[in-house]
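Several structures are given next for inspection.
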Structure P
Amino acid sequence: MDLRVRGRDGVDGRRQPIVAVLGHVDHGKTSLLDHIRNLGSRSQGSVMAREAGGITQHIGATEVPAEILNGICGPLLKGKEFLSPGLLFIDTPGHHSFTSLRTRGGALADIAILVIDIMDGCKPQTLESIRILRESKTPFIIAMNKVDRLYGWNSERGRSTAKSLGEQSSDVIGYLEEKHWKLVAQLGENGFNAERYDRITDFTNTIAMVPCSAKEGEGIQDLLAVVIGLAERYLESQLTDVEGSGTATVLEVKEERGLGKTLDIILSKGSISKGDEIVVATENGPKRTKVRGMFSPRGMTEMRDAGDRWDPVDSVHAAAGVKVSAVDLEDVLAGTTLHVVNTEEEAEEAWMKAKEESTLSIDLKDNGVCIKADTLGGLEALAFELGERDISIRAASVGKITRRDVRIAEVGKEPEERVILAFSTNALPDAKKEIEKPSSDLCLIEGEIVYHIMEQHEEWRENVLAEKEKEEREMVVHPGRLLFLPDHTFRASKPAVIGVRVLGGRIHIGQRLMKDGMQIGQVKSIKKGQDNQKEAIQGDEVAIAIDGAVKRPGEESMEATHVTVGRQIDEGDVLLVSVPETHVRILRKRELSAVEKEILEEIIIMHRRNPDTPRWGL
């Protein structure tokens, strides 16, 4: 394999390649980066242990210097050294809802590592990552991770793939080949020609696959050697594009003691210096400000986890991760582009681009839920999940939850709309007080993992809809069939009090009853033993009081006569709940039991026998 590595001559004028790590959730992206970060004496330990739920949810960035890479990959390179000054890794979210954030990661990268669990093969997020890489025209290498899970695999920490393959049994190699060809076939179905890296002669038309184990550290040097070798061989023109005005991606907006609001950025092109003018995208549109100070993470510290390990710098060249301090960064949108501008022409062009980025791409409706997040990518992640569930969004914004957000959310037309879903952000004190008021019916669902938020929302929504349906059910008259039990006349009239068994459906206080199409009064009370009830359901035997006027089929007005046992009703009669015609249309959209449907059809047929109402219930 010709990696065309060269000496250190000519490092000046080249930037380090930006490497994105993508793949399906739990396939080992962060574990892989954890291993790389722990390879040098300046390593800072596991990011995975500090991530919510062990899943990376923001684009993270880590620089790995050339001297460490040369030390790791030296045995494979026979003493040669890399030309590039190092690698800048960006770790992208793996959960499938992070489409937008991960797309930014793919577009930002020069080259990518697509991590695939060798035991699982291609999963939905794997295929989505492939789509992103194809659309952004980003070359990639496949890390066939978790080879240590192959039955009988003999692991040795830090061993290269090349050496490891020669020390496995023939059975294990057979298992590896089986998984290998299955993955090759899956990639082939998606239009990619892939092969194991040590079998490739032409890297321009074949995706390199490197068997490895992030857990055991096997094959990592092979993976790194292929990544940087391909980057230097095929991406030379873009790696030398370090001059000119800087372009960066804003990872996070943070409050730093003594500095106020700062931006964590990945500089992907050109340079940025203290005193430069920059254009950024904010919630309220483009903003132009000036760099007041810049700070670089010390050693191999992960940017999001650097704490106080930052060194001040005057100028930074691509590619690099850096913290920027400037005036008035309060409402900058994370996940957008920062432009360094040196001329008015550049400023005008950057202003238009920032204006476009400041406009949310989320489709807002007149009704729906309210969503908040700490970054634009997080907001779009929530919107994606809600869209998958056909749930409308009424308001969406980046930042802390304010009283204004509470006001917007609490006036939702329906109870299931009075909710705020908040990803990696929380409510300001005054907004929190409003939400916690006893009189408030607003729900706040917070979390740092999107699918946990969605699970909580789904459970809350089901409960709200069930309660709503229960209330509506009490208002909408449901079908019911009653048997007037023999020897159960407790009072003949004014009101008639009789014992009944509910044969099907239900009866509720206030509902009218009918017999043979004739309305015979209204249920005034329901009693079971000594207890009063609002309703009785199928199987219940209860005493009911019936009073009110009688209405015969086809008659417009009610008779003043009170319902009387022995006249309008007799023991042994079967009575039906009188369902209003307007309620029939509502009931047909509800989930009724088989018995309720049968009773409803009986009521409809009864009304349609009347020549004056042949289309009753339509």
Structure Q
Amino acid sequence: MKKIGCALLAALLVLASGCSKTTGAGGSAGDATTETLKVNAQFAKDLKLDDPQDFEDAKRGFIARPTGKIMAADGSVLQDFDAYQFEQGKAPDTVNPSLWRHALLDAQIGLFKVTDGIWQLRGFDIANITLIEGKTGWIVVDALTSRESSAAAMAFARQYLGNKPVVALVFTHSHIDHFGGALGIVSASDVAQGKVPVIASEGFMEEATGENVMVGTAMGRRSIYQFGRDLERSPKGNVDTGLGKNVVYGTFGILQPTRLISKPTEELMLDGVRFVFHNVPGAEAPAEMTFSIPEKKTYGGAENLAQTMHNLLPIRGAKVRDALRWAEYMQQALDQLADAEIYVGQHNWPIWGKARIAEFITKHRDVYKYTHDQTVRLMNAGLTPREIADTVKLPKSLSENFGARGYYGDLRHNVKAVYQFYLGVYDGNPVNLNPLPPQESAKRYLELIGGADKAVSAAQAAFDKGEYRWAAELLGQVVFGQPDHKGAKDLLARTYDQMGYMSESATWRNSYLTAAAELRNGPPKTGVSRAGFIEMLNQTPVERFLEAMAAGLDGPAAEGKNLKVNLVLTDTKESFVLWIENAVLHFKKEAPATDANATLTLTKPIFIKMMAGTAGIKDTLLSDDLKIGGSSIDLIRFFTLIDKAPGTFAIVTK
């Protein structure tokens, strides 16, 4: 066997993409127009924005607030605790007043005492850490998104609560903002040695790792819109995400659970504290569990419950969620409350009082059930997703409840998710069976209209009348059909400004304003890279990477090519045979094939770095742990057929 050559190194660096932190992009956003001011004023008139109860809850038990910044190893800023200091007083003209109220509530960050023996860390990341005091140390519920944010949160807690060890870690569900910071909570060696149990629900590892490897590039790119990663923190930019202030894009990890909750309800003693876990898969997350601590009269709602309507289909993309099952879980939660007097969630702030908790859960149950039932009713009446989205309105008894309003999710998007869940994205009209690609369609519309300038003129008239949805639709045709039309881009950016300023949903606001920024400044230079996922990917089965490689095969380029490659991992004692047949990449876990074109022998850490795009000269050219056998040329041919998506693709322009 021989060491790898330079050409092969270039070919093997698949799936590479860069990692970016907040850059403050946004260009020159416009002021709120008269129409936007009218819409926002109506929100202020219709809602009791001065109701103090939520503010009392959000501040209750406050101990201390963090200051300064959380820094990455390279010196970049991951979290600035002062970035949202502008969120004070009356809503500015450029923020929906209902969303502003919610943003002020989420801005209550720091360490809070919930009750004797239970604390929460809020605002270190988009999610919360819940700390439960055991006999000998801390039982930690959820671990935030990154190692940096969770480590900072735990260090902050120990300043005020004492330097107790972590004696157990609980993952409520399989979304990265709840497990990605695991290695900032406890070391992998302590878990491996049995010193610290890690508790999760059945299916947790498969769901947690599979989603991020298979479609992590596309989902990461779209998450920049949903969470407003690159927007400035200001009244014209990012003010919130709905679930918390912002996501910390740091170093992501994971830990293998040592104990899986597989039954509908299971009791478990953790360091002298009795937990009752409830399995609730397939609603907010594919693998999720809520919990009760009876002796503390506390119910933990994981993320099936938050102080906002949730997503049935996040705008970043995910598997569509089951609204009916979600509503059923809320009914179960009411039955599981028993004598609980405290609700804690893994986002936002707690609630105290049995009657208030029951009302909170009941409203969430009925929001999802109403959304489901009314969408299905109108589907059966023949309405299309867009028509249903413009038709369904929540009854007053639900819409007036702040905890069920659409700060993170949105009713209009959720009804489309219900439609997709049952009938798919096709609306039944054959005109939509095989429509033209957007760019080709746009060119023909412009020709019919009489050119881009006429379309922009019509869009300007719509903009001046406050008809922003129609203006955006017209301008979208121009931007796709004539991408170099600066006037169209400028007006569309100004249109998205207004749509963002009016949005009650933080994720819609972030999306509109990110679109406006990218129209002015172009797509980001770098996407959300797998480089930050190295610690998590090291715990991911190799099969997940091979599935992602297969999904990255350039089918047209692979047509007629029949190549077979052995992949041998020396440290894990695993070997796989990969082959291309009928322009499809297949693999089997088996002994190396004798008729393979080439054999790549290496360690799993080097393989992971290649998949993440972080492998360097020391890992390849200078490594004794990477060798090739057979035809280097065929190995190069094989790996160059795998697309290397950087995660910076254009969304609002082409």
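Worth pointing out:
- Which of P, Q yields 9.0 [distance in nm of label points 7 Å out along Cα→Cβ at positions 170 and 578, calculated]: P
- Given 10 for relative contact order in percent (Cα under 8 Å, 6 or more apart), calculated: source structure among P, Q: P
- Given 3.9 for distance in nm of label points 7 Å out along Cα→Cβ at positions 34 and 402, calculated: source structure among P, Q: P
- Comparison of P, Q - label where distance in nm of label points 7 Å out along Cα→Cβ at positions 186 and 434 is highest: Q
- At a computed 2.8 (distance in nm of label points 7 Å out along Cα→Cβ at positions 346 and 370), which of P, Q: Q
- Winner on mean count of other Cβ atoms within 10 Å over residues 218-225 once structures P, Q are ranked, highest first: P
- Test item: helix-only ellipticity at 222 nm (-39500 (n - 2.57) for each DSSP H run of 4 or more, over all residues; to 500) calculated as -11500, pick one of P, Q: Q
- Structure responsible for 59, with percent of Cα pairs over 33 Å apart calculated and labels P, Q on offer: P
Laboratory data are not the source of any read-out in this text; all were calculated from the coordinates shown. Quick caveat, the model's predicted, so the values are computed rather than measured. Cβ atoms are built from the backbone, for glycine too; each structure is taken alone.
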